[in-house]
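The structures come next, written out as structure tokens.
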Structure P
Amino acid sequence: MTLHVLVPDGIDDPRRPSGGNLYDRRLVAGLAARGREVREHRVGVVGLDRVLAGIPDGAVVLVDGLVASTTTALVAEARRLRVAVLLHMPGSGPAESSVLRSVAAVVTTSAWSRDWVVDEVGVPADRVHVALPGADPGPLVAGSAAGTHLLCVGPVTPAKGYDDLLAALAEVRDLDWTCRCVGALDLAPAFVTAFRVAARRQGIADRIELVGPLTPAALDGLRSTSDLVLAPSHRESYGMALAEGVARGLPAIATDVGGQPEALGEAGTLVPVGDPAALAGALRAWLSDAGLRARWRAAAAGRRGQLGAWAGTVAEVAGVLNRIAPAVVLTGEGRT
């Protein structure tokens, strides 16, 4: 039986790399490698109704949460299709909630997201599943003795906490550091302009590089010359950038929000969301205490072995698809 996968039409846009897009790509490739016939449908802001109308009755359909949250069209279609929603970030609004309550299964990317869907949306717990993102292990980063090379990954927007980041960096300007920020610069252009102006006003603009978006390979190369990841997000369902850094042995300072604690483990420290002073305090401790740097690096190296592989992610989702379409069994050798 063909699996129909509905993904955002910008999934491969190099200007918009995201954890959700990477997850979708790895999942589709992994399901196909397990012997599943996969038909991908790219859906824009409009057009979901037309795509759904072309899918035969009883088909298994996996829908990216960005697509599912745009309209309630899936509510009616869920009566004739076996639909699973892959929810990267919950909480977009009433349309999303209606869809989640109507479909056969919801796949979330963290235990936090699962609990949110059950508690806040009211989806029965037996219909909500967790498939944590995988992390590709790489060689341990060498790191510098002083730990001064900082890395922040995510589009430069208020939601990613860049205003808090800037305030924290200004608080530790008496110490030696540089910070590279990797992510889209055109989602909130007025905010980016204000960020640059504020950095100049604080006298730290020459120490902060807004790199823009990078391919996964280029970003991994940048990690190899970094010491510490900063993740000041205000909202995060998991924290793939954290996990990918930990997979290279990079510790992090992250906000205690959403699923970020699940991604980080003990490989660094958590600070309250929206608290630049706490972020600055943790950063000052890292830059000033060689013993702390050694402990965090050791914890990150140990955490690497606890991160799951993408094969496990694919297996979890395949299991969900099996349960909503019992006649279709996915095995490592192919379809049966």
Structure Q
Amino acid sequence: MSQAFHELTIKKITRETPSAVSISFDIPESLKSTFSYKSGQYITVKKEVNGEEVRRSYSICSSPYFNEALTIAVKEVENGKMSPILNKEIKEGEVLTVSEPEGNFVLKPKTKYLSLFAGGSGITPIIGLLKQALHEGVKHIHMVYANTKEDEIIFNSELEQLQSQFSDKITIHHFLEENNGGIAAETGRISTEFLAKAKKVRAFRKAEHFICGPGPMMKFVEEQLLQLGIKSDAINLEYFEAPEEELEDTTSGEFSGDAKVKVILDGVTTELTVNEKENILGAMLSAGLDAPYSCQGGVCATCRALVSKGDVYLSQNLGITDGEIDQGYTLTCSSYPRSKEIEINFDEA
């Protein structure tokens, strides 16, 4: 189905660090149920920038269990199209066009032990998971938060307050590449030695692990956990962007030329001609279809759809599981034709 967007008024803007703000929204009564969400989910902000429609996904950092307004945090990206505007230009009382919450980076039912890894702005979904775990009575939470320096720690004071209030349940380890001694922190990056030591703790071995941050940091932590014997189904990843090494060539000797692609979206069937070197989402947008999308990089899974006929080549995927692919699902932003006839169904996604 196509994405549903709504106009939301900005209730509060808080400067969290020199390069990051949190933005809280006022949800009218008529949209309360629409904007109910799970910790770890995200929303997509849509805005016209210099005559171009730009969409960016931002994780929700508030918690539905702490009676907080729906809030996102945005770290400014150098040369970014959206983040500089949200950091420096928008004001409280202005309106943003926002999608309904979505995403699967959420706690599993009856989680007893939790291990959280955050890097930089990757704290945004992680802090929501932390609050939910506290609400649900998780036995112990082991958290690692890596940053370049102390003044870049988003939600630093809030984390200190939570650790003080729930000292019997939370252990937080900070890693700083530039450590001036202002807070208790390890100097440098998350290391193999640190993770090997953590694995000796029974609660860590039995935990559900959630990782969000820069691509290289996430890949390192995931690989180390697997080498330490942590099962892959206990490791949950939320990428904000694809690591460069994940990018793949879209060409293939298996198919060449154009494909007839039938797209089913909101009950309407549209037929497109899509070249082997063109991704299906791009073809849909060029044809004026209101396709659901955000990152356009194989990460957020907003453009997920079911391939009900034919074959596609998924060049880049950090948004859906191997099991979902086996069931026929794909990410249309990274899907290229690999058969003469293809049917893509968004309504079954």
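Nothing in this text is a laboratory measurement; each read-out follows from the coordinates by a stated rule. Here the structure is a predicted model, which means the values were calculated and not measured. Cβ atoms are built from the backbone, for glycine too; each structure is taken alone.
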Figure out for me which of the structures P, Q the number -11000 belongs to, where helix-only ellipticity at 222 nm (-39500 (n - 2.57) for each DSSP H run of 4 or more, over all residues; to 500) was derived from the coordinates. P
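If relative contact order in percent (Cα under 8 Å, 6 or more apart) computes to 19, which of P, Q did it come from?
The read-out was computed on structure P.
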Which entry (P, Q) yields the derived value 38, 21, 17 for semi-axes √(5λ) of the Cα gyration tensor in Å: P
Candidates P, Q; semi-axes √(5λ) of the Cα gyration tensor in Å, for residues 15-182 alone computed = 27, 21, 13; producing structure is Q
One of P, Q was used to compute mean count of other Cβ atoms within 10 Å over residues 127-134, and the answer was 24.9. Which one was it? Q
